[in-house]
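Below: a set of structures, written as structure tokens.
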Structure P
Amino acid sequence: MSVSPGQSAEVTRVYKARDIRAFAELAGTTGEMPAQVPEPLIGALFSYLLGVDLPGFGTNYLKQEMRFLAPAPLDEPLTARVTVTRLRPEKHLVDLETVCERADGTRLCEGRALVYVEDVGA
């Protein structure tokens, strides 16, 4: 698996009210729906990127730190990005910066992720 510092991947998603209702149903929640994207759905964007794009299949998620800076609005494009900040091939570890922003560049969430990748390379 070819991973190098500075390498990044991103995904853009628009969450609609129907998505939030579906999420609430899966969680077994009833009652009033939030007017913003729940924080776990932002975290899910990072999980998607780490498991599918960078580093990709076979990645083991070890740790995630997220700081939510502003509410994520519904019906607006949100872009989540992961960027490799450090490789520790002797331990098979990859450190990544995680960021989620609105289309206008407003940062909604920032943090870090640590993943284990068996063949991170040297």
Structure Q
Amino acid sequence: MEETTNNNAVPTQDPGKTVAIVSYITLIGLIIAFVMHSEQRNKSELGAFHLRQALGIYLTSFSMMIASFILVFIPFIGWMIAILINLCYIGIFIFWILGLIGAVNGERKAVPLLGAFYQNILKDIK
């Protein structure tokens, strides 16, 4: 008699994947992901990797916002530079989407250009 296997079994979800996905969902989601990751049962390298990526993206976005706000008060040249900084938000949004897709797929794939920098600077997040 042939033995059949049940391929429809629901796989158990990796808590690191949940932390990774939640970290990209707004700033409040990042805080929730940090709290979730602090529990021993949710610690994983995948979760820590995406926490570093998401935090780096949020910090970059925040620093761009501050720089743009300051440059608005400098006539003409400051305005032009502020416009260029604001155009860079499109790139930050694309980085955010790429990071979220990597988290959903359970991949440890750094965002282009800045991902390795985020991993290096924020390496204390474990």
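Source structure of the calculated read-out (relative contact order in percent (Cα under 8 Å, 6 or more apart), 32) within P, Q: P. Among the shown structures P, Q, from which was the value -21500 of helix-only ellipticity at 222 nm (-39500 (n - 2.57) for each DSSP H run of 4 or more, over all residues; to 500) calculated? It traces back to Q. Source structure of the calculated read-out (distance in nm of label points 7 Å out along Cα→Cβ at positions 52 and 100, 1.5) within P, Q: P. Given 3.5 as the derived value for distance in nm of label points 7 Å out along Cα→Cβ at positions 36 and 60, which of the supplied structures P, Q does it correspond to? Going through each structure in turn, the value belongs to P. I have 0.7 for distance in nm of label points 7 Å out along Cα→Cβ at positions 20 and 44, calculated from one of the structures P, Q. Which structure is it? Derived from the structure labelled Q. In this comparison of P, Q, the computed figure 83, 29, 24 for Cα extents along the principal axes in Å is attributed to Q.
Read the figures in this text as sums done on the coordinates, not as results from a lab. No experiment lies behind these values; they were computed from the predicted model shown. Cβ atoms are built from the backbone, for glycine too; each structure is taken alone.
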